[in-house]
Structure 1
Amino acid sequence: MTAACGQENRFVAPPPPKVTVQLPVQQTVTPYLEATGNAAAVNTVKLVARVQGYLQEIKYQDGATVKKGTPLFVIEPEPYKVKLEQAQAAEEGAKAALINAEAEFLRQQQLQAKDVSSQANLDKARANRDTDHANVLSAQANTQSAEINLSYTTVSAPFDGVVTAHKAFVGELVGGDQPTELASIVQLKPLWVWFNVSERDVQEIRAAVGARGGNIAELKVPIEVGLQTENGYPHKGLIDYADPNVNQSTGTLQARGVFENTNGSLLPGYFVRVRVPRRPIPGLLVPEVAIGSDQAGRYVLTVNADNIVEQRRVQLGQSFGELRLVESGLKPDERVVVAGILDAVPGQKVDPESPSPKSAAAETESK
């Protein structure tokens, strides 16, 4: 009993908590200019009745995808066929009159050369010939005009696209004093995406492809977009236009990308996410799970040579899979806490360990 009371009680501090650390991943990365944009049709045309008549036939289903030249509407063609036949008949009559006038002119030339006919008769024959020649030209123009009007009785698709619901109905008189809109056709392949970028961004894009000036369409700068319901940026295209003028009030200019849109998943008016590659740069990347935040901003926890936890304020760039680019605030040789973060308290000692070979390999594959 006495011996037990003589024993001295001593406090034994718990061992430092274990954390997993790893060095930042050093690799060349391609940062992206990210923006938002809107999809727009390359061509959108209102189909109108260019001649007057009763709508005789609608030859498509509302919303149908049609090829260039597909007949869509027919306006009664019979009156215009009759006018064409009249014009053709008048042209033939004018040609016959011209043949007779040319023969008379040649006859008067021969007679006048023999002093059998007067100069006045020759002049009259020449005038008649020239007048009949002008009449032929006028008749030919009337025939061409009648042919054009007859062609307008069939309204065809001017390009490949989707035709909207018809706005006029069979039996309705169309093409009066004002052109009557029959429907609209929208081209979906290819498709444009418009977005705004800063002047500096455009300069960086040019630098990324090694160009300083010229038409940006010739640079073939790639562009990627994604819909709000899609993961990533599955749609690939090329920038084909950038406005040469910078908006002084916003400091931005408008740019445009063109997409083949082969599957038709992009529609005019869609709100899309846009990204354009910048110049590749060497970068330090850390796992997203290693990044913390507080009221002062973003940070990572590092372990120094004495195994003491330190906080590093960092400026972050874009994400690359499960990794995040660190633009400033971190050195390549600093050990970053990637697991056991809740046990890592700045100023306290920890027991750091590196990731297992399997987890390190998995991290490499994810890049």
Structure 2
Amino acid sequence: MKNMHGILFAYSSNVRLKELTEHRTASSIPYGGRYRAIDFMLSNMVNAGITDIGVIMRENYQSLLDHLGSGKDWDLARKRGGLRLLPPFAYAGVRRDAGTYRGKLEALYAITSYIENIRQEYIVLADGDLIVNLPLEEIFQKHLEQRADITCVCLNREPGYESDAYLRADAKGRVSEVLLSGLDENTCPCVGVYILSKALLENILADCAAHNYVNFTRDVLQRMQSRLNITAYIHQGFSARPQSVADYFMQSMNLLKPEVFRDIFSRERPIRTKVRDEASAYYGSDILVRRSIVADGAVIKGEIENCVVFRGVKIEEGARLKNCILMQDTRIEKGVDLSFAITDKKVVVTQGRALKGHESYPIAISKGSMV
């Protein structure tokens, strides 16, 4: 889609994610065995034919830089356009005190010069930690057909996370009211994906900068609803944005449901990620694997049930794991008994250890720890 440009917000760090965001931003949280959260919206844009994408960062983004690289794995390593990583150096000119962006508008205002040089007529704005598989090309066509100023992507049900906005729309999708809370049968929660023209965005940024407005939901959707044609596109599929360690655990376990897995990893719209060339997963002769996702490069010699196993994980003989998420290069030694646990990258659980959490309070072990 040569007439649309993508901008991803990858600067948020949710404090309730605790150990999971000690060394990374929320957008680079591992998910689904071999992916990062940002892979989903990045792939949505690439699948829609978008070839120019900017990623706005603010803090704790080294992990994100390592993952995205030049954008080669998403076919975004190009001489002109492609993937542009936008670190916060311009931010000092906006507000000199420490801290993160106060809202999307301030983040966009910090990259004004980047926006001015965008070649495309339309822009899609999206959060980098949103896990969803969207038909963006179809949404863009709806935007054009309805002659909308802003199209908001919404769900027809409770999204399972705190939404920034709840929209009340008529049968044709025209939004009549924007609420900051208050989900009921007449409202739909917004997932944080918006399509609008470059010209409109530039006008909005100029107006909001003059009035010190920083919040896109309150200061654009809500304040300008009466004078803009804002429409809602209702997405029927799965959507997740982990809000806490327990929520991340639950949303990861949802992938073990076949209908959710097929929806998020659609054959028509594949999810791309950084390639790590490894051999297929190895399974020992005396093992038990039930209802689990196992990525390439894993070595399974113990018993696992209801687990998500990432690339390079090694589980030794006699280990028993149930309802666990094991991130990249975790090593589980002999005789370990683990349940309702999340191990970050390069964690080692030593021989004979027994750790048991609960579905509502899973144990989270920080990156590189030895237990």
Structure 3
Amino acid sequence: MRIDFTSSERSTLGIEWELALVDRETGDLAPHAPAILADLAHLNADGPERLTHELLTNTVEVVSGVHRRVADAVDDLRSVIDAAHRSADVVGADLICAGTHPFGRYSDQEVTPGSERYATLIDRTRWWGRQMMIWGVHVHVGIDSREKVLPILNGLLTHLPHFQALTASSPFWVGEETGYASNRALMFQQLPTAGLPPQFGAWANYEEMVADMTHTGVIDHHSELRWDIRPSPKWGTLETRVFDGISTFGEVAAVGALVQCLVDDMSQSLDDGEEPPQMQPWFVRENKWRAARYGMDAIVIQNSAGDERLVTDDLRDLMTRLEPTAERLGCLAELRSIDSIIEHGASYQRQLSVSARHGGDLRPVVSSLVRELREGVDTTL
């Protein structure tokens, strides 16, 4: 099976941000996406969709255009989210983003009607599919040659626990503290085509795998492979999807900068004749679990030799190494803002802190997520 890859301008990026709708009075999830999408249909009238539906009627997804600079992509998202906020106000709803809702129940949620793709997903995956009351952020980065795609993907897998820890935002599930920084990570990989990607050696190996999966009826199209990092041949990008739902614009910018810089750095290495370092699949899998469980306190495996280090210490050195790349790409301030996440806590840490301050009541956690999307992280707490 031949899969053509549309090469893109190197290191351009686009961001997709899934947002949950919550009732302003109760903080519970609210099925207002169809009304908001209808109200804002004009945003999609003159080009690619900017605001779309998702699996559940409590969710909208905001999609940026293609940009060279992280700041421009985030400003693009902000303009659409501002419009979504105004529309949500009319129906008495607020917007939040986290990997999971602190106390919402999957059995109370409505699947978006009229979508054959969603109906097929639920019919096939049943109980696990109905559990997918989760939200994430996807970052696309342009790749200028198909031959670079899989080496960069394999290289990015060595940084997957850093991505997971920085964005971990799902410590609660159906009102219960799970003990995991990212419960979403372990929930999502229960779907048969989600989770970690295989580590292919050549594009032909990827094509062979897709052919096998299509022949046996597992998928109808390669886009149904919902891996944590995957090629996106239609757009000419690598799409990093491992991130939990990200709660603030500043954190989206920080993570976008980190991915853009890493992809560009690896692309340059390939141009210079050097393959990005890779790691054994069993180390990659262990790292994902450690980051999902322990978040910013995870001790991660750094390399194929099995050296280990605290993820935040490794992140600081990684930021320093990438600063020349970030300066060239115009995202140095955004990359450096990773320090703020380390200092003030990832979203899961902030959510747990709010819950503790309110005696385990999770409604204030929702209120804090509403406030963070509108105003950013309160650094005075």
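Key figures
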| item | result |
| --- | --- |
| Structure (1, 2, 3) behind the derived value 4.8 of distance in nm of label points 7 Å out along Cα→Cβ at positions 51 and 195 | 1 |
| Structure from which 9.0 was derived, distance in nm of label points 7 Å out along Cα→Cβ at positions 35 and 115, options 1, 2, 3 | 1 |
| If helix-only ellipticity at 222 nm (-39500 (n - 2.57) for each DSSP H run of 4 or more, over all residues; to 500) is computed and equals -14000, the structure in 1, 2, 3 | 3 |
| Computed 27 for relative contact order in percent (Cα under 8 Å, 6 or more apart) - originating structure among 1, 2, 3 | 1 |
| Which of 1, 2, 3 leads on mean count of other Cβ atoms within 10 Å over residues 323-330, largest value | 2 |
| Test item: distance in nm of label points 7 Å out along Cα→Cβ at positions 131 and 307 calculated as 3.8, pick one of 1, 2, 3 | 3 |
| Top of 1, 2, 3 by distance in nm of label points 7 Å out along Cα→Cβ at positions 27 and 43, largest first | 1 |
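Where a number appears in this text, it was derived from the coordinates with a stated rule and is not lab data. Here the structure is a predicted model, which means the values were calculated and not measured. Cβ atoms are built from the backbone, for glycine too; each structure is taken alone.
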